[in-house]
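See the structures that follow.
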Structure P
Amino acid sequence: MYIEFQLLNDNPNYPVNYVSGVIYVHLMTWAKKYKIKYRTKAFKYTIRATFDSDEHYTLFAMTWNPDQFKCLKYQLIEPMKTRQH
């Protein structure tokens, strides 16, 4: 499972490097506030964030405030589990 932020946006005044900076700063601030360790990875115009515990995803969803900036909106992604035959 991971959280995904989109770096591309409709506003040309906010280039990808600005949007990624806003995301990283807000994510770091959130993680310090709740004392959560996280990892990030840039992948195809997205930033993916992962946590060690599933409970942290729930906390994130309940406490993250994307209203400040449109770029702080996220998707919670759960990759398909492989089927074993």
Structure Q
Amino acid sequence: MKVRDKQTKWEGTSSTFNTSSPAGEVIVHYIDGDGDSVFIRDLEVLINGKWIDMAQAFKYKLLIRDNYNTQFREPLNEEEKERGWY
């Protein structure tokens, strides 16, 4: 998934939670090859051509977690969206 920092507007990709962190963080891989663990609340995600607050995307099930809570993605169909995980 394409993500960007709300303040700096640095763009990168992410689809993995930081399972070593007690807080809600994801691993972000930046275009320059660098990577970092970033709080979900500090990111926006590109969904259907629009930048959406990542925390809101999870709240409204525009992003869903896998059943191990290690990865995330957009739901593939309404059934996954309704269920809230894959």
Structure R
Amino acid sequence: MNTERYTIQSCCGRTSIILKTDRPLDSNILNSLLSLGFKEVKHFTNAGILYIENENFILTGPIGSNRLQIKCKKENCDEKILDIENKMKDI
């Protein structure tokens, strides 16, 4: 999957990234991200929102859209964001 990256500064020195994908978020993308160790919040999924997290990130986006927001839970997570972007290319 190809992505375009947009960086947004959020509070407390943290970074938020918007990844615009070349296809809509769906259950295949959700399952691929879950296999990377993310945990799903099912009531969001049931409402049509992808919301998953791990110790470093919260990933959110409307299912069916082509935008995924990545919020850092910790400071200085730029390298870890690159890991997510690279793994998204393999999906």
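A short reminder: the numbers here are calculations on the coordinates, not readings from a lab. Note that the structure is a prediction, hence the values are computed from the model and not measured.
Which structure, out of P, Q, R, was helix-only ellipticity at 222 nm (-39500 (n - 2.57) for each DSSP H run of 4 or more, over all residues; to 500) calculated from, if the result is -11000? Corresponding structure: P. When relative contact order in percent (Cα under 8 Å, 6 or more apart) is calculated for each of the structures P, Q, R, the largest result comes from P.
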